[in-house]
Structure I
Amino acid sequence: MVTTLRTPRLTLRRWREDDVAPMAAINADPEVMRWVGDGSVHDRARTEAGIAAWEREWEERGVGPFAVEDRGSGRLAGMAGLSVPAFLPEILPAVEIGWRFGRPYWGRGLATEAARAVLDFALRDRGLARVVGVHAVGNAASAAIMRKLGMRPERETTHPAYGLPLCVHVIETRCS
C-alpha cells in the first residue's frame, strides 16, 4: 500500500533509493542528531539500514516514517512519521510520532506542518486512539511541536540504553 500525504508545503511519501544520500547528509549533521538516540551521527550505511527498517515497518504494521519532500524545491527535507518505540518497553504498546529535518528546514514551521499531517493520518486513517511523542529532556523544539499538536506531558523516564532523561507526551481521542 502506497500512502502519500500532502500539506501546503510538503509531500510525505514512502522512501526511494535516491533518498539515501540526502538523508545520510541530514544524519551526518551533529546539530540534527544532537537529540536522537545517544546523539551520535549516522553514516550512509547506518542511514540506509534505518530507511530499510522504516520500510519494513510500513510493510509489517501499516505505519512508518515518511520521507518528507519540500514541494517547492523537490528536495528531501527530512522525515516524519510513526513507529513503535520498542526502545522504551515501559510505554508499550504504543505508537510514537517523530520527525527529523535538515537544518535548512528549521525555523519555518515545517516539522509542525508535517507532524500535524502525520497525527491526522494516525488518528483518522489508521484509527489509533493514542499516540505518544518522546523527546530528550532539553529538546525544547520538539517539546514545543508536541504542545502545538495538542499533546500533553505524561511522564518523565530514562532512556534504558543511554541513561538520558526523556519526556513522554501523549494525545488520546476521547469518546463523545
Structure II
Amino acid sequence: MELALMRFKGFTLWCNPISIEVTSEKITADYILPYSGERFEDLGGKCRVIKGKGELKGKDCLEQYAKLYSLQAKGGEGVLSLPTMEPVLALFTKLTAEASVTPDKISYTFQFTEIISEEPPKAEKIHKVIKGETLFDIAYKYGVEADVLVELNPCVKRPDELNENQVIKIC
C-alpha cells in the first residue's frame, strides 16, 4: 500500500516524515473534599500535538527546506493531512533544522498543534477545488466523511489527486 504524502495548506512534502508522534492529553483535577476524601474530575481534552522527524534529500534540499520554512513562518491555520491519520485543522508551530546539514541532506523536526473549533463548518452543496487540495482536505473542511464524498463524486478516481477548479459535490 502506498501512503499519501504529508500536506499542509496545499503544500505537499516531497517525501513523508521518518516518524510521526501524536500526543493527546486530558485536563484533569484532583480535589480534596473536607471530611469526605477526594474527587478526580475530567475537565476535557487539550489540543493534539503532532510532532515528527524527517529528511529532505537531493541537490535541492536547501530549496525544499526554504519552502517548508516559509510555510511555517507565514503562520495561520490550515488543513494538515498525514499518511497515518484523518486530516485536522492545525497551526504549524515549530520547525527545526538538525545540526547535521550536508549539501544533499537536511534532517528536520516539526510540530503542529491541532485547532479545535467550537462549531463545525457549515456544509455547502458544491466545492470548487483549489490547487493542491485533496478530497480529504475538503471532507475535513465541510465536516463530511471522506467516504461520503467518494460516493457522491464517482468521477474522482484518486481522492489525493484533484484538478484545480474541479467541482466536488458535498451533499
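We did not get these values from a lab; they are worked out from the coordinates using the rules stated. Just so you know, these numbers come straight off a predicted model, no measurement behind them. Cβ atoms are built from the backbone, for glycine too; each structure is taken alone.
Hey, helix-only ellipticity at 222 nm (-39500 (n - 2.57) for each DSSP H run of 4 or more, over all residues; to 500) derived from one of I, II reads -5000; which structure? Only one of I, II returns -5000 for helix-only ellipticity at 222 nm (-39500 (n - 2.57) for each DSSP H run of 4 or more, over all residues; to 500), namely II. Calculated for structures I, II, Rg/Rh (Cα atoms, Kirkwood Rh), for residues 61-156 alone is largest in II.
A value of 175 for volume of the Cα convex hull per residue in Å³, calculated from one of I, II, originates in structure II. Given a value of 2.5 for distance in nm of label points 7 Å out along Cα→Cβ at positions 21 and 141, point me to the structure among I, II it was derived from. Only structure I yields this read-out.
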